[in-house]
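What follows is a group of structures, each given as structure tokens.
Readers should treat all values here as calculations from the given coordinates under stated rules, not as data from a laboratory. Predicted, not measured: the structure shown is a model, and the values here were computed from it. Cβ atoms are built from the backbone, for glycine too; each structure is taken alone.
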Structure P
Amino acid sequence: MNAVMNKETFAWKARDLHGRELSGSQVALNEDEVATSLRTQGLFITAIDPEPLLQAETEVKDDIMTAIAQKRVKQDDVIAFCQQLAVMLETGVPLSESLEALMEQTKQKEFRDVLTGIHSDVCGGDALSRALARRKRVFPRIVVSLVRASELSGTLPMMLERVASYLSRERKTMREIKGAMTYPMIMGFTAVVVTSLIVTFVLPRFAKIYEMRSATLPMPTKILMAISDGLLSSWMYWIPALAVSVFAAIVWHKSPSGRNFFDWLKLRTPVVGPMFCQLYTTRASRTLSTLLAAGVGILDAIGICRDVTNNVQFDRLWTNMENDVRNGHAISDAVFESPFVPSYVASMMASGERSGKLPAVMDRVASFTDDELESRVKSVSAMIEPLMIIIMGGVVGGVAIAMLLPIFSMSKVISGT
């Protein structure tokens, strides 16, 4: 009778053998019971919500109200939290006291509110993993899975250190990628702004001077002035058209076909495409290594890898890998067939499976691919910087030269010949 009374309703998401997404709910004692039931049905689990579906309406409203605040929590705060909590637990401080101490010393309001809620949940009898899972916007799914695995094995302090190390390496990788992409974006934006200002404000004044003097204009200047006249005279048409095009592109990007195209473009674009392939390979290798070493099931680990890559093209790799595992094949078989993962990664994975040391091998793969990614980011930055300078110089310089060509023959312009 007590077992029945303690059952809760859990939400779940899964994929069938054909890769179709399914979702539903199930009454069970815990998540493990739900997972076992779904796997028996031949489904591949992608998510099980540790929160009961039948929540009070006020709790749902509170979650919506705090969603924006939780987005403001920085990853640095999460890393510091894991590191400090690991040290305190290692020295024998109880979990509730450790959380209270961290809560009191945290200065950022949003993260302090998060820690307050975690402390309240833990003191109320919930496991730390359940408390973290309720704050999905702050703690990634991999963190929750690792903490849950450590609670079962009694290795929470060590696992928190591993979580902090994982998040630190992820932060370093993303900073490298953002650093490589920031410069060309700034240069491109600057080129567009400068060119627009010249064409819309500066060029019309020169055009009046040339018109007053009845100057014979060179062809580049005529083309530039025609473009300027077209933009200024028909702005009521092309601005709404541009806005509609941008809106349509955003809507299409969120559709399955649009996301498939943009994800394909991201991986196939020259120069930056290989960099993104290397990024996803590094993140997947690191995630698999960390999860498998912690004792997380292979199907659950594959589902989390799907989250960290977040690319439709790589989703097919994970779907094939799930099918291979379900059918008793090696996970490296799907990697060999992927056009986006280097063949040496698949070979190393196959070697790790044969030797029974897959977690250690994946850790080596992650370290190697991380070094390669860093080298590729530097090479991409070295290629993009001069390329953007040439493009920006060509565009802005071309506009300036076309605008100033008549001035080179100023004597003829002044005389009206």
Structure Q
Amino acid sequence: MINSSPWPFRRRLVAIAALLTGFSAGHDVTAETLRLGGLLSLTGNWSSLGKSSQIMMEFAREDLNLYLKHHGSNKRIQLLIRDTQLQPEIAAKQYRSLIDLGAVSIIGPQSSSEVAALVNEVNKRKVPIISQGSTASSLALPGDHIYRMVPNDQHEAQALMALLKRRNVKTLVPVWREDVGNQGLHDSLQAQFTANGGTMLPGVGYGTNDQQDFEPVAAEISRQLDAALATAGGNTSTVAIYVAAFDEVTRLINAAVHYPTLKSVKWYGSDGVANSAALLNDPVASQFAMAVDYPNPNLGAPSVAKEKWIPLSDRYYAKTGEKPDAYALAAYDATFAAGLNASYNQQAPRSLRNDTFTEAAELYFGATGWTRLDDAGDRTHGDFDFWAIRADAYGQRQWTIVCHYDSFSDTVDNQACEP
């Protein structure tokens, strides 16, 4: 088992690398398959992340198998990916199915609602899950075999707070999907925004029914916005709308277009909307999103890891014609680190096998940088990019990084961050 020892870092890394491979380079060995599972939303809500994660997991499998072969290991990684449709009950069912098929670790699921539905099952089965998208701070529980390669919602709220302060936003009308993850984003932002002297109105929370009628939601947002603007003397620069959602934001916006006031202020979003294909491909909603600015924070790719993520991004672009966000890169890192960890664990005597992903993550430097986790198994920190829909030189709409948040300086640093 890898543990925290007083060894110098380099000696620890060399020793662990030796344990992970266990064979000298160049030897021909009979391959032993290690199965990693994947729980991704491929056909449901937030499928943009699910599909990009699947591609990145495949890249990681290819690269990891080459790495293991180069180091003479007889271990080879196989992926078993299942569609959850972003439904907690399906995620739980597929988790059990993947374990029955021999999965030793599972990447995903991507939403906090799905992760929450797995807590008891993971504690019982002890086959770890490593989410690339769950952010709810309410799930930050030590020792539960649940890991998250992204910072929790308090970090995302801090990034958004830096942008709101720079733009002098004083009042927010929140709108949020009432699931575990988006509720957590709302609550974290509310706590930080009010602590900094801002006013968060009651806003509108809505259910998780994907067939919901958003007309009443839009009407209530408009009513609260009218009251806020009256209090602010009509100053539209200090009042804004905050939306924590998934792909259903497209239908919310299609309802919002019937209320002119809703287009008079800036909108701010969340990680569940960044790079949404559903929003981008809806001509009415995407035009509205451009008109209201609508930057959505998402884990950022750090400059210190450019040598890692730029080639991956180029590889992804060659396959899809699009650029991946850092949540997709986190799926790559989760797969690679989990594969290394599984390779080590399967080589150890059965009596010594344990869930050592925290130790593996601490020593792994990937496309998203150092993947060190805290005591609850969450990413300790991370920069954020703000994604918004913009038109390119040919008039084609696309998701574009318009602003960057640096977690160490707690500042946003791009000119586009200006109001």
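Miscellaneous remarks
- Highest-scoring label, criterion being Cα Rg over 2.2 N^0.38 Å, among P, Q: P
- In this comparison of P, Q, the computed figure -13500 for helix-only ellipticity at 222 nm (-39500 (n - 2.57) for each DSSP H run of 4 or more, over all residues; to 500) is attributed to Q.
- Among P, Q, structure where mean count of other Cβ atoms within 10 Å over residues 170-177 as derived comes to 15.5: P
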